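For reference, the structures are reproduced in the following blocks.
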Structure 1
Amino acid sequence: MVHALRQARGVLKDDGYLLDLRPAIVHRRVGIELNGSYKPVAVMEENFDGDYAANRAVKQMIEAGLLVMRRRLRFDCTRRMDRFTDFKAWLEETARFGKIRSAEPLLERVKVALKSRNGKTRIVVHAPVDLRVLTASSTKKR
């Protein structure tokens with residue numbers, strides 16, 4: 001990961017920005033929304049090994065004086081899905097990337113929660129997102 005950051009830094013213009021935008025290292029919360037009311041269903045138990053490695057790589061580049069952190073923001077990211085099939089596709093993709101062990105237990109919990117609700121329901125996933133705004137240091141080291 002440090003190698004990729006070095007490559008990105010190498011092509012930055014002097015006044016260019018490198019944006020590091022990733023889900024925060026926080027377990028996502030899944031729930032059901034009905035008529036503006038939210039009912040929690042589960043907390044996802046993701047594997048954050050890759051995220052911790054990415055954070056270490058960014059920190060290493062900053063400590064080496066190759067990048068400068070200009071700003072860091074955390075904001076909420078809420079996904080709302082009207083259909084169970086959309087949620088299933090999103091969750092299975094998350095599982096394919098190794099973020100969770102298995103999608104099946106969570107899919108089953110959401111399916112049960114949906115059956116207990118009448119009316120137009122949505123599946124809601126809450127999780128913060130981290131944005132780091134980085135620039136090349138004033139002295140370009142390669």
Structure 2
Amino acid sequence: MRRSHPNPDVESFLRKAERDVATALRMSEAGPDFADVICFHAEQCAEKSLKGLILALGETPPRTHDLVVLHHAVRGLDKTIHDLEGFCLELADYAVAPRYPGWEDLVGTVDIKDVLEAANTVLDRVLRRLDLTDIAETQASPE
């Protein structure tokens with residue numbers, strides 16, 4: 001269990017992000033036939049994580065699904081968040097494409113493991129930046 005953010009709007013974004021990644025993980029257990037659902041929810045996890053962080057840093061998140069734009073907004077507010085761009089790029093195509101038939105032709109081959117890792121990494125880095133990780137986890141972590 002992690003700590004809650006004192007701002008209820010930030011907390012709402014983060015809880016939705018956690019539910020999105022949990023959905024993606026559960027769907028991955030059902031197999032690759034659910035790649036569209038997995039990819040969509042992984043992207044949503046990263047998007048909501050970044051929007052929650054932007055809000056926590058005192059700004060209104062831009063109304064966009066573009067993870068690169070959101071990452072740049074975060075970087076403009078906090079230079080310590082510098083290593084998420086690759087993960088954002090990996091998930092960027094999954095905001096809209098998986099909603100439609102033929103989406104695989106638009107995005108190419110999908111590695112479910114990498115997609116889940118990218119979503120989890122973005123969420124984890126945001127939670128660490130906001131000091132919301134579990135006390136036991138932070139004591140065990142060398143960071």
Structure 3
Amino acid sequence: MADLGAIQQLLVRYCWAHDSQDLALLGSCFAADVQLLGARGREEVVSRYAAGYAALSARRRHVLTNFLLLEDGDIEALVQSYVTLYLIRGEQLELHLTGVYRDRVVLEEGGWRILAREATMDVPYRPGDVPSAPAATYPAAPRG
């Protein structure tokens with residue numbers, strides 16, 4: 001049986017790492033064979049995040065809520081949550097987007113790690129600092 005509390009801590013740690021652009025902490029959230037953002041493997045995925053940070057100027061706050069365990073297992077699970085993203089520019093706070101994350105997580109190296117994510121945004125994704133991209137769904141990595 002998956003430890004939902006530990007998985008929630010993993011996903012919240014991911015948000016902290018992403019918002020603070022802490023690449024070491026971010027890397028610790030991913031499985032060795034993670035597939036995310038069109039990249040595969042922890043180092044490649046973290047490099048993809050690092051490249052994206054170079055274009056950002058607004059601070060971000062990712063908030064995850066309504067965690068739901070969709071698939072339960074001893075070493076692998078699927079958890080769904082709502083994501084809300086706020087942008088902060090100076091003293092201005094902006095609700096930027098909402099959506100749903102479906103994270104495939106695995107027990108690895110003594111803790112839960114993100115293996116893949118399917119992210120469905122409720123509105124078109126506009127990073128705020130770079131040109132807009134259409135609303136997107138990022139499929140989870142195949143199991144196996």
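For structures 1, 2, 3, which has the highest computed value of relative contact order in percent (Cα under 8 Å, 6 or more apart)?
1
A value of 35, 15, 6 for semi-axes √(5λ) of the Cα gyration tensor in Å, for residues 33-80 alone, calculated from one of 1, 2, 3, originates in structure 1. Which structure, out of 1, 2, 3, was helix-only ellipticity at 222 nm (-39500 (n - 2.57) for each DSSP H run of 4 or more, over all residues; to 500) derived from, given a value of -20500? Computing helix-only ellipticity at 222 nm (-39500 (n - 2.57) for each DSSP H run of 4 or more, over all residues; to 500) on every structure in 1, 2, 3 gives -20500 only for 2.
Here, each number is a calculation from the coordinates, and none is a lab measurement. All values derive from a computational prediction rather than experimental measurement.
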